[in-house]
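So, here come the structures, one by one.
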Structure P
Amino acid sequence: MSNEPLLKVISVSKKFAEIEALTSVSINIDSGQVIGLVGGNGAGKTTLLRLMAGVIEPTNGEVLFRNEKISQVRRKIGVVPESTGLYSRLTAWENIRFHSRIYGVSDEKSWARTYHFARKLDIIDGLSRHTKGFSRGMRQKIALLRALAHGPDILLLDEPTAGLDVTSARTVRSLVGQLRNEGGTVIYSTHNLAEAQQVCDRIIIVHNGTIRADGSPTDLIEISNSKSLEEAYVSLTADKARPRTEEDKKEGVISKWWSKFLTGSIPKEVAEDE
C-alpha cells in the first residue's frame, strides 16, 4: 500500500490582480482524516479550497491528487460551498441525480449512496420534495448528499454549519464524523474554533495567505505555549489581518464557482432558479 498523500499542495501562491491571496502554501493530506482549515475572513481559506477543487489554477506551484493534476480528476472531489446553489424547480433527488449524471454515475448507484446518507441525516421523506421553501439546514443537508452521491475520495466543506440551527449543525458534524469512521477524508473550512476542535483530527491555521500552524488541537496548544486552542490561535495570528480582497467581496461568487465546478454549462431552464 502506497504511503503517498492523497492530496498535495506544493508551494502554491495565488494572485488576484495585485493582491496575493496565498503565498507559498504547502500541505499534504492523507486519507481517513478530518482536516480543519481555520482562519478569519480574507485569510485565504476559500481560495485554498477552490485550488484544491481544481476550479482555479495557482499562479505558482501545483495541486496534485494522487500525483495527477487536480484539474484532471475533479470527479474525485465532492464540494459543499457556503451557498448551496440548489435549483428550486427540481426536487431534492432531481438535484442530486442531475449532479451525479454529470459525473457519469448511474441513477442506481447515486440513489444507493443518497439513500444511505439521507437515512443518517433522517431526511429520506424530503428527497421527493421541491427544494423551493427548504430551510437553510435542509438545503445544506441536500447539498451534502449531492456532494457525496458520486462517491468522491475527498470532501471539501466551506463553512458547512454557518447559519444553521443547533440541531442541524450537530447533525452535519455527526455525518462528518461518520464519514471519517468509514475511511473518508474531509477538509472542513471554518472560523469556529470550538467546532474545529470538536470535529477535526488536524487543524491548519491560515492567516493573511500563509500557513501559521498545522497539527492536532493539542499540538497547536503546545507549540504556542497556550492554555486553549483560542489562545493558541490568537498567539499564532497576532499580526493585523489584511483587508478582504475584491475576489472575497464579490456577491454570488461562491454560487458562480459552484456552477463552474459542476459543468460550466447548466441548462437555462434549470439555472434560472438558482
Structure Q
Amino acid sequence: MNERADLQAPKDITYRVRRFRPEEDQRPTWQTYRIACAPGMTVLDGLWLIKETMDPTLAFRASCRMGVCGSCGMLVNGKPRLACNTQIAELGSDIVTVAPLPNFDIVRDLVPDLCSMFDRHTALKPFLIRPDEQEQENPRGEYQQTTHDMEEYLQFSYCIKCGCCMAACPTLATDVLFSGPMPLSQAHRYNADSRDGGFDVRKEVLAGTQGPWRCHYAGECARVCPKGVDPAKAIQWMKREMMADLLGRRAPSAPAGLVTAPPAAKPRPGIPPAPARTVGA
C-alpha cells in the first residue's frame, strides 16, 4: 500500500528552459524552474504549469495536445520530440532540458520559425499534378485507386510537419540548399501516388542541389519522427526512382482516371424487393 502511494505522489522536477527574445537579447540564456510532477504528466503539461503559475512570459507553441498537429516540436533532453507526446517519467531524469528545434531561426524562447521548412515544402509541389486541371477544379467523381496503390504512399502521408526530422538532420545543419527530410519525403509521397503525374515537374527541383543526392543517409530523421513516417526511406526510394528515370528504365505511367460506374446489377432470383422507404426523400 505504501509503495502504491509513493508511485502516485508528485515528484519534484527541474526544468531548464532556454530563453531568447531576438529583439532584446544578445544571446540565449537558461532559466530554471522547479515543479511538482504528477504521474502521467507530459513535458508540455509542465510547460503549461510553468506559464500559468510561475512565468507568463514563457513562449512556446502548442495546440492539440494529442500528437496530431505537430505544433509543440522542441528539443527535449537533447532529442527533437513532441512535448505533448513525451511523458516526463519516460525521460528517466529529474532534470528536463527544453530548447527550441535546431536548424531554424528562433521567433522567441521555444518557438522556431518554420517558414523555411514550408518554403522548401512548397517548392516541391506537394499536391496532385494532373493533365485534367478542369476535373480537379470541378470534380465529377473519384479517381481510381486500389488498396495496393494506396499502400505505396500511405506511410509517408502520416507526416504532421512538426519539423523534428528537419531539426535532427545533420546535412540540413551544414547545407542551406538542401530541402531537408520533410519536403523530400512529401515529394516522394506524391510521386508514389497512382493519381499523380507530376514526377517530371518535380524532378526539375529534385535533380539539383535541393534534391535527395545531398542526403548523407545519417538516418536521424527516421529515428526522431513521432509518426513513423521514415523520411530516410522515402529519400532512398526517391534516389532509386530518379536513377531509373535517368537510365530510361522508369516505366512511364499515366495518372489513374476516374472511377467508372459499375454496370447495372440485376437482383438474384428469389430475393424479395427492398421495403418501401419510411423517411421522406
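P, Q: which one has relative contact order in percent (Cα under 8 Å, 6 or more apart), as calculated, at 16? Value 16 for relative contact order in percent (Cα under 8 Å, 6 or more apart) corresponds to Q out of P, Q.
Where does the value -11000 come from, among P, Q, when helix-only ellipticity at 222 nm (-39500 (n - 2.57) for each DSSP H run of 4 or more, over all residues; to 500) is the thing being computed? The correct label is P.
Can you spot which of P, Q the value 39, 19, 13 was calculated from, given it is semi-axes √(5λ) of the Cα gyration tensor in Å, for residues 25-160 alone? Source structure for this number: Q. Calculating mean projected area of the Cα convex hull in nm², for residues 193-240 alone for structures P, Q picks out Q as the one with the greatest value.
Assuming 0.15 is FRET efficiency 1/(1 + (r/R0)^6) of positions 65 and 145 (r between Cβ atoms, R0 = 25 Å, to 0.05) as calculated from a single structure, say which of P, Q it is. That value comes from structure Q. Here Cα extents along the principal axes in Å has been calculated and equals 52, 42, 38, so which of P, Q was it run on? Value 52, 42, 38 for Cα extents along the principal axes in Å corresponds to P out of P, Q.
Looking across P, Q, the calculation of distance in nm of label points 7 Å out along Cα→Cβ at positions 49 and 209 that yields 4.8 traces back to Q.
A value of 1.00 was derived for FRET efficiency 1/(1 + (r/R0)^6) of positions 113 and 153 (r between Cβ atoms, R0 = 30 Å, to 0.05); which structure in P, Q was it taken from? Here the read-out was taken from P.
Here, each number is a calculation from the coordinates, and none is a lab measurement. Just so we're clear, the structure is a prediction, and the values are computed from it rather than from any experiment. Cβ atoms are built from the backbone, for glycine too; each structure is taken alone.
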